[in-house]
1. Could you tell me which structure in I, II was used to calculate Cα Rg over 2.2 N^0.38 Å as 1.02?
2. Where does the value -23000 come from, among I, II, when helix-only ellipticity at 222 nm (-39500 (n - 2.57) for each DSSP H run of 4 or more, over all residues; to 500) is the thing being computed?
3. Using the calculated result 21, 53, 21, 4, 0 for P(r) over Cα pairs in 10 Å bins from 0, in percent, for residues 56-119 alone, pick out the matching structure from I, II.
4. Comparing relative contact order in percent (Cα under 8 Å, 6 or more apart) across I, II, which is largest?
5. For the read-out distance in nm of label points 7 Å out along Cα→Cβ at positions 48 and 104, a value of 3.8 was computed from one structure; give its label from I, II.
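Read the figures in this text as sums done on the coordinates, not as results from a lab. Only a predicted model underlies this, so the values are computations on that prediction, with no experimental measurement involved. Cβ atoms are built from the backbone, for glycine too; each structure is taken alone.
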Structure I
Amino acid sequence: MEKTLVILKPSCLQRGLVGEVTKRFEQKGLRLAGMKMCQLTDDVLSEHYAHLAERPFFQLLKDAMMATPVIVCCFEGVGAVDVVRQMAGTTNGRKALPGTIRGDFSMSSQENIVHTSDSLENAAIELKRFFKDEEIFDYKSVSNAFIYASDEV
């Protein structure tokens, strides 16, 4: 099973969407393996968004991510990285399709409710950035038999 990172951004918390967003991932069949609230720092965000350091919006992005605490989540499932990305929708909420999280709840490319890992490799790096090993839990989900066919897990 793949694990992936989801950050519920300050826009998610401020708009009271935490329950709605996590509900969508759980209803899809993803298993919540870790969750915690934390206040992000400039240093952590500079590392996390290093690939955007030369972009003109870099500081604005970091400032927005530090506006309030965030909730970091680890979701697990077959193909979890791609499933979560599809559910989140395209980065710009104005262009995201209805039915996606950003398409339903966002009008911005920055205040776009969630961050999601973009690859299995980055998911592993990002999960280590935000979680200690003992903060991600491995437990049997009794509903797996009703989420996946026996040859899928």
Structure II
Amino acid sequence: MNHVKTYTVEEAKRTLENYCAYQERCHKEVNDKLYKMGMIPDAIDVVIVHLLKHDFLNETRFSQTYVRGKFNIKKWGRQRLKLELKKRDISKYNIDLAMKEISEVDYFETFQALAEKRLKYISETDKWKKRKKLIDYLLYRGWESHLVYDKAAELIP
């Protein structure tokens, strides 16, 4: 027999406090986790209100941390960052606020370095195919198309 653990609201609060303390979470992740734990909608609301009240759950903080982390570690551009935050049901207000975490100088320096580094790993000899590979790579990471096409033309004349 498949035995699913049941949680009281208090147990769910403690479990989710730990879940949120370990790493910043968004409302959607917390909601999904509670749903998977078998909590009913009313109980989910009680736990979420508790987490918000005690600052375990903070969408602004989540958005800012997420953007800084994905930009610094994965070198994602603004397009990808915005898309990923939208997927998590983050408000436009918090998305705009989070985008301010990246300075213009850092943004362009990171883009330059990423494009130049990636180019070294593309062994393609055909100029057009090489350019396409670089463009695809940068677009996938969410860098704005005008930056990407200009950079590709500059690096692979």
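1. It was calculated from structure I.
2. For helix-only ellipticity at 222 nm (-39500 (n - 2.57) for each DSSP H run of 4 or more, over all residues; to 500), the value -23000 is produced by structure II.
3. II
4. Going through I, II one by one, relative contact order in percent (Cα under 8 Å, 6 or more apart) is largest in I.
5. Clearly, the read-out refers to II.
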